[in-house]
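Take a look at these structures.
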Structure I
Amino acid sequence: MDREIPEQYLDGYDRILAEVSATGRRLTRDEITARRALGEQAAEAGHGLRALVSAHLTAARTAWPDTPGSDDSTLAAVQQVIDAFAEGFERAQRLAVRQEEAARREFIDDLLYGRSDLGRLAERAERFGLRLSHAHAVAVAEGPAAYDEGDPVSRQVERALISRFGDRSVLLTTKGGRLLCIAPGHQDEVLTHFAKQAYAATNGGRVAIGRPQPGPGGVVQSYEEALNALELAERLDLDDPVLRAADLLVYPVLTRDRQAMADLVLDTLGPLTRARGGAEPLLDTLTAYFDSGCVAAESARRLSLSVRALTYRLERIHKLTGANPADPAHRYMLQTAVIGARLLDWPAKQI
């Protein structure tokens, strides 16, 4: 018998085999319950199931010469004992996994919402491979579906990162149907690889990466930056698959004074509502014009228009607003107003 397996997990086993061999009876309910309990105890003690099953078989071989009864009854008893023992063992393991998952989920919720005492949070973080005294950055990926930690997409991304980087104090998880990667702030290559793998696994989803932020509260700050970047991308219809919060800092600045931005949008672009067909077509024209670097031919291509039709629209905008998109002196004001309109969802919403 494996010397690492204590005798307590085989307690009464030889007696059961002897009685079954002699009488041909099956195990009683109490005996099966007792075997399950021993299986649970063995799992909680950290023993391996393979070694435990081997110990049971070895004990059965040892006791066999002293049992003159039916071999079939004895084998049936061995099967019942091992089955009950394994059932208890697996039940304890499932419970441990559920408890671990619950503790992990609670930690992640506290980490991302900043709800826990920071000192206690830092202590719990070490259990999951994070040292919150260092700076961390968070990447968030979203796709056409909602994902959880057991999802094939989540496992695919996790395998890709582990095979590339191993265990680098990186935490992969999900939140709100999105994939998250939390990594030390100086390991940008991890987040970049996560973004690449998540983009592929989600069939062209979008990934946002927050800036590295220091201290126990840095994770939630970086996470919120990544979420804000995703929201901005949706509002502004940005088509970049990977967005970095550091590259989008101008947009929060522009919307910090919402009322001032609303005034700029209405004063500058409000006259477009008088155009036939409303403001939307002309606003789309300005968006394409500025996004293409004020190149008329490229703007026309994006809008599926002729250059002549685009030029007509730009002239119409000039006439209605008094601002010429082709004039550098007017361009900054118009472009800022266009960005503000997209951020405030004007003219679809009143501002």
Structure II
Amino acid sequence: MDGDIQGIISTLLFLTLFLMMFTNVGQKLQLMFMTANLRSKLAILERMLNDSLARAEKVLSIAGSKNPKRTVKRLTEFFVVEPVSIEPTDIIRRLAHILETRRGNIRRILIEDLGEKSKHELNNIEVILEVSAALNYLYKFVRHYLLLGEKTSNLILIMQLAYLMPYILRIADAYHKSLDAFEKGIPIGDGLGPLVAFKLAPTSPRHEIVEETVYSIIEVDGRIVYVVKAEGPGATVGKPGEAIEKIVEKEKGNVSRIITVDAALKMEGEETGAIAEGVGAAIGDPGPEKIRIERIATKYNIPVDAIVVKMSAEEAIQAMTKKIVEAADNVVEYVKEIIKTRVPKGGKVIVAGIGNTVGIV
């Protein structure tokens, strides 16, 4: 009797191994388990998306929206067609034009729905909608490849998506948590640059030089310093490249140095708040603002210094941490030291605090 049972078990094991090795049953089982796991992760993404959409609708409703659901739907599905890159001639100018058109259309839609609001309030609402749009895209991306993988029984596609999911969920969670900061107008990690600019010139008058971008003039040990930042406290990055270009032209190129201060993504293992120095324009825009700095600096042979503070992608878009605030104080001293040692007495220097100035005036 025992021998019969052992024989049956051995036969079943052999058949199972045979089916797993010489048929696609094993692949189908693997596909089934991985798909079930991905569906549970997709449900998490969907909850984040639904919550962000509900919060965006609530913000619009409080602001006086006539139809918050329609406006949220319209703006979270808004897209941009990139300019032709195969012919690079004047691509930056074309890209700048498209981005300006996009910004103008979004602002126009919001004003039509909400009526006249302060630009700072509109900026915060725009960013909340941008966060919702990002979550909307991530959800649709995962759903698309999951359904495509299921439809075609493509295990490789499902496996690739499964390997990407921890990273996708990490990004989505960071976006979702950032809503609190933008709703309440709290400074975020990416506001490191504007915070440094504020600390350099906390009480000096600010003059608007281009749209949503201001500058102050201070003196540091006998040097004239133009301090540039986005105009707060709304959530905007302004146009620092255009502002720097205008100041240099106004001074007829008589600027000894340009110093850019920005947040930078750290690598795993690096410490949040670590300061690094380099050269070049430290600015993470799509291109139009950065190239303005590079062109004007090249035209007048002005050295460009870059100071960055390391932080993770999550820290960059969430409420500013104590480590980043402390790093801002250290950067202020760092900038002053550069001015004293690299700019001659009586010389002029531009310090640009790059980043989103939400919560920072």
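What to note about this one:
- Taking relative contact order in percent (Cα under 8 Å, 6 or more apart) as the measure, the highest value among I, II is held by II.
- Mean projected area of the Cα convex hull in nm², for residues 78-149 alone from the coordinates reads 7.7; which among I, II: I
- Structure responsible for 2.3, with distance in nm of label points 7 Å out along Cα→Cβ at positions 254 and 318 calculated and labels I, II on offer: I
- Across the set I, II, mean count of other Cβ atoms within 10 Å over residues 230-237 reaches its highest value in structure II.
- Structure from which 1.60 was derived, Cα Rg over 2.2 N^0.38 Å, options I, II: I
- At a computed 19.5 (mean count of other Cβ atoms within 10 Å over residues 38-45), which of I, II: I
- Of structures I, II, the largest value of distance in nm of label points 7 Å out along Cα→Cβ at positions 102 and 206 belongs to I.
Any read-out appearing in this document is the output of simple, stated calculations on the displayed coordinates, not a laboratory observation. Not measured: the values here are computed from a predicted model. Cβ atoms are built from the backbone, for glycine too; each structure is taken alone.
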